[in-house]
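What follows draws every value from the coordinates through simple rules; no lab data is involved. A quick note: this is a predicted structure, and the numbers were derived from the prediction, not measured. Cβ atoms are built from the backbone, for glycine too; each structure is taken alone.
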Structure 1
Amino acid sequence: MDAIILAAGLGTRLRPHTLTTPKPLLPVQGRPILDWALAALPAEIDRVAVVVHYLPEQVEQYLRQQTHFKHWTTVLQKQPRGTGDALRSCRDEIHSDRLLVVNGDDLYGAADLAELVRHPCGFLVRPVDEPRRFGIAFPRPDGTLERLVEKPDLDGRQLANTGAYLFPRSVFDIEIQLSPRGEYEITDYVSAVAAAQPFHVVQANFWLPIGDVAAWNKAQEMDLKSVLTK
């Protein structure tokens, strides 16, 4: 199975550290974030496509040196037009019937990703206490997605979209439109697939988005090997 890692972001909230280093290559406990991400991918994954934009030559240099995957490629997102655009830019590089898509600057539990790929399609969610900051999943009683709402005006614990998705290859046949903020959103693909077939909501036990310096520092102190290693 192929996996796509979205690693094209500018990492503005991690400046000045990202002025000379792309965010997926920032070190966590002596290893690039991207290295942890590759190590956590399920055993079913045998090929990886990494979407790049900012300082792409550094990401390519790392991939040439890593030992997790023999088969890999990079896909240049020429203009950063959103996660949906990053996904569809990989169409010609994907050969499998299903594809795993993860954010390249988030850390996901290896067991959670392994559970996700046991389903035909779906995504990982994690309970949060500040739903206004996240895309929130509302599952049906059978565990499939009813709807996904961005930053709802809600209080209390809700299930946040973590940005780890399992799509059927037919996702590339879906046409999506520019969002109000002028980007193509990967969540529009989620909603479209969920409208056509059961899209499973899989609750994760671990998720660490490294979006700012505080989260990056937190990652340095955590026992990551126990959750990010297959």
Structure 2
Amino acid sequence: MPKKTERKPAAAKYEWRKTEKEFYLPKGKGPVLVDVPEMKSFVVDGAGSPADEEFQVRVGLLYTLSYTIRMMPKSGWTPPDYQEYTVFPLEGVWRMDTDAWQGGGLDKTKLHYRLMIRQPWFVTPDVAAHAKESARKKLPAEMLDLASFESSADGPSVQMLHVGPYDTEPETFAAMNGFMQAHGLVRTEQAHREIYLSDPRKVTPEKNRTLLRFFHLNAVPAGGKPGSKKASNQ
């Protein structure tokens, strides 16, 4: 798959839903291949259930930092190359190489996750640091210290839009695993990305939309067979 680089838009307002559909809103209902370039994000790590208060605190931290950057021109400072834009969606990388599956079911209290919100092209480490300093008016220093500004690339990936409750995601994962086997692809790590396109507070579980992605994929080695590695539900 050809490599891509993050694009700087020319429109008056940058709308990720319109400009980068291949990374967020793939066509069709089945799995698709995509090569995801390097992207910059505010990141925070954690462990435990998404229902925990600690999880919600981390989500709030990421949104506070993201909207602090979004509103910088109205706060008296405009970063170089700033352009009006829509804040990117919340994402989570969930690692399944834990003891969360012991006992035949998923114990969400033992999950490990990395939450993030992508930042636009003009956000540099200096801009990110300025945002953290500005956010001290709203959040305590020990909370802000949980967040870091990082760059990462998912690279060769398989993704699929999941519509429905989070608990039915294994059905979509199964379709993605079948697609990878058919295309001679294997996962290099037991982790997946979720991009939350709906606000679960505003839609019914049946209409909830989440983009699911297996990333850092490799081709099956010469002489190997697709699916020769033990498949994972997630």
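Suppose you compute distance in nm of label points 7 Å out along Cα→Cβ at positions 32 and 208 for every structure in 1, 2: which one lands on 1.9?
This figure was derived from 1.
When mean count of other Cβ atoms within 10 Å over residues 48-55 is computed for each of 1, 2, which one produces 13.5?
Traced to structure 2.
Can you spot which of 1, 2 the value 19.0 was calculated from, given it is Kirkwood radius over Cα pairs in Å?
2
Quick check on the output: 2.0 is distance in nm of label points 7 Å out along Cα→Cβ at positions 24 and 200, derived from one of 1, 2. Which one produced it?
2
Given a value of 1.00 for FRET efficiency 1/(1 + (r/R0)^6) of positions 56 and 72 (r between Cβ atoms, R0 = 30 Å, to 0.05), point me to the structure among 1, 2 it was derived from.
1
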